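Visitor: Alright, structures below, take your time with them.
None of the figures in this text is laboratory data; all of them are computed from the coordinates on show. What you see is a predicted model; the values in this text were computed from it and never measured. Cβ atoms are built from the backbone, for glycine too; each structure is taken alone.
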Structure 1
Amino acid sequence: MSHQITVHHLNSSRSERLFWVLEELGLPYNVKVHFRTETNSSPKSLLDISPTGKSPCLELDGEILTESSFIVHKLLNLPDVKDKSNTVNLIETEQDNFWSHYAEASMLNLMQSTAIIKVMSTTWIQGKTDDENGNNLNEGNKKAVQDFTSYLTGKVIGSQLQQSINFAEKFLTKENSTGWFSGTENPGEGDFLMFFAINAFVAGKAKGVFQIGEGFKGWHKRVMERPAAQKAVKREQDELAKAQSA
């Protein structure tokens, strides 16, 4: 059965994971790129598509799907992808289930909190907020905002995020680890959901911010050695470039 799939991709967002899972499953798809606003928010164009106005958002045969874990779970359970069972774990294991929840809760909630605080701090300091009080910060107040932001994102949230990283690192490096969050010889739902965070820590905007061990580095290397992951990265880059030049 041929599916009609469109990925609504917001730049620098969790929707980058959908490229990888779709390439692994060999499912053809279209891409509609949405660019963040000046304050790093989602644009109105996403609200016109998704009831939440957020990314990821995927159209599957006319149905609008939201929430990363739900989308990935649904794609992995399509009847016509069963022939990919030799390269992708399609049987939901306990580990797969756990890490798919862990990625969105313990890991990405903290990452998103950090991103929001930093963006809003910068917005206020630069006077770009819609609140008229945000346009009148003196130098002392600007420094206070910067100091408080550093405290929240570093000492408070940053330390919690490092603990979350350490916990996942321990799983990958335990004696009987398969090297995948699925707990099998192939990546599964948990791996697809953990990709956004680990890619950010190892090769993205958060590189060098946290202590990353050999477990994360090895996992990321294994992912990026897969032809499907390489195709996914290139497709995302090509779609962003095409949309920017349009």
Structure 2
Amino acid sequence: IIHSDDVLFYGAIGIHPRPEPLIKLHTLVKKYYKSIAWSHASLAAIRYSEEKYGLITKLMEIVTGDGNQNILGVEVGIETGSVRLAKEIMPAKSAPYKVDEYPETVEQAFKIMHENKIVPAGTMIVGLPEETEDDVYKTIELVDNLRPYRSILVPMFFVPMGYFKNKDWFTRIKLTEAHIELYRKAFWHDIYWAEDIINHSYLKGPVYYPVRLTLKLFMRVAKKMMKKVEANLESYLRK
């Protein structure tokens, strides 16, 4: 794993990635390792790198060029689909793009990754300070818009740390219908793409057949259980 809080900032000038250092880095790493991954990359940097230089395409040509891997995994932070909340808690996250474009930046970055066979695990934070129901529905809308793009989405409860260390923890008591809908949407998104990844991209070859079979069985059970949960929730919410 190429480890950094933002791999695309290696050799960057400020918040602007540069092709030369990144191409040299990936060429060097691929000399010694058959397959690689990125620990983390920012969505704005992914969008900027590809739109400005076609850099994501160039890097993936290096990564997959020797035939030893056909996908690359990376963790990306979505956090929210709400422009209002993005302005409130992370106004610089979409730079060099305007914060008002943040949902578009997320979608464009996911599109770029999908086209280049990068599989992101996109984390979202549920229960952020100052979050409203409308903010949650904006995130749900974003999840819907990300459905065409190969990815795993991971909603997580807010944990007070750093700047927010004096804020309250997000607990089950604060869980709303909107939060439940967000988790439901993320679950079906993940099942859809996990099945696609297992069938076409991940753990290829007969030696991994038992692992693939186990994962498929797990997802079959998870889908069955989720349908029961959905039915119970519908009954509960109608009361």
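Visitor: Which of 1, 2 yields 3.4 for distance in nm of label points 7 Å out along Cα→Cβ at positions 5 and 213, as computed?
Guide: Going through each structure in turn, the value belongs to 1.
Visitor: If you don't mind, there's one more thing I want to ask. When mean count of other Cβ atoms within 10 Å over residues 117-124 is computed for each of 1, 2, which one produces 20.8?
Guide: This figure was derived from 2.
Visitor: Identify the structure, out of 1, 2, from whose coordinates relative contact order in percent (Cα under 8 Å, 6 or more apart) was calculated to give 15.
Guide: 2
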